[in-house]
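Next up, some structures in structure tokens.
Please treat every number below as a calculation from the coordinates, not as lab data. Source: prediction; values computed, not measured. Cβ atoms are built from the backbone, for glycine too; each structure is taken alone.
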Structure I
Amino acid sequence: MTTLDLSTIPTDHICTTLRSGWFQREGLYVSPLAIAKARMVGDPPASFTYERWRHGGWYVDEITWPNGGCGCVTRNFADRKWRIACDERPFADQPTFRTRDDAARGEWLYVQQLVANTPW
């Protein structure tokens, strides 16, 4: 569980009542962006944990997108190269990776930058 410093979160990202898609922490509800900004800082984890994705890829537990979504990597492509499943860049511009761990690390760094660039 991510420890949050509630004093650093803008008040419009904290609520006392349930909001769809928000997370309960310390008796309050916080926006997905607040969770992402707390989790996606510093260096990537030394290792990643995975859960099977129903479409053949792998959820990556350590990654939180600004919308609250989790990370996901896959190699369900004709070339069988690892990619970020929800990469929003044009397909030709998406990086490929040699291993699942490399893809997870690449997604972590990509999402970290997205989170940092997402304004409150």
Structure II
Amino acid sequence: MTFEAEFLSLMPSTVTVYPLASRNADGHTTFGTTGVTYRARVAYVPHTVRLADGRIQASEGIAWLASTTPLSIQSKYVLPDGSVPIVYAVENIPDQDGQHHSKVFFGSQRATIR
């Protein structure tokens, strides 16, 4: 599937996504070493989102990613400034042809990639 040029023109940044590789008994996560970089629009605006357990959470920002494959909340997302935020929710948005893009709601940044 391809995106309309107009849609991609709204995505001036990139976000790199690293899939979850494993989680040990202590809850420590390991991510894949090869990430996939997506065109994105990142907006640092407060928003509220409903978590999987039904609670409401305030998020600090939203990223729209041009992804034609569904993304996971368990992945690691590296924002354009190199930070890795806490991800509260991921919405995979379809159109008439299938998966079109993903919307990631994130909170405070927990690390910076150097």
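For which of the structures I, II does the calculation of distance in nm of label points 7 Å out along Cα→Cβ at positions 70 and 94 return 2.0? Computing distance in nm of label points 7 Å out along Cα→Cβ at positions 70 and 94 on every structure in I, II gives 2.0 only for I. Compare relative contact order in percent (Cα under 8 Å, 6 or more apart) across structures I, II and report the one with the greatest value. The maximum falls on structure II.
When Rg and Dmax of the Cα atoms in Å is computed across structures I, II, the figure 15.4, 48 traces back to I. Structures compared: I, II; top value of distance in nm of label points 7 Å out along Cα→Cβ at positions 22 and 38, i.e. the largest, recorded for II. Starting from the value 21, 19, 10: which structure in I, II was semi-axes √(5λ) of the Cα gyration tensor in Å, for residues 14-77 alone calculated from? Only one of I, II returns 21, 19, 10 for semi-axes √(5λ) of the Cα gyration tensor in Å, for residues 14-77 alone, namely II.
Set I, II, criterion distance in nm of label points 7 Å out along Cα→Cβ at positions 30 and 86: the highest-scoring structure is II. For which of I, II does helix-only ellipticity at 222 nm (-39500 (n - 2.57) for each DSSP H run of 4 or more, over all residues; to 500), calculated from the coordinates, equal -7000? The correct label is I.
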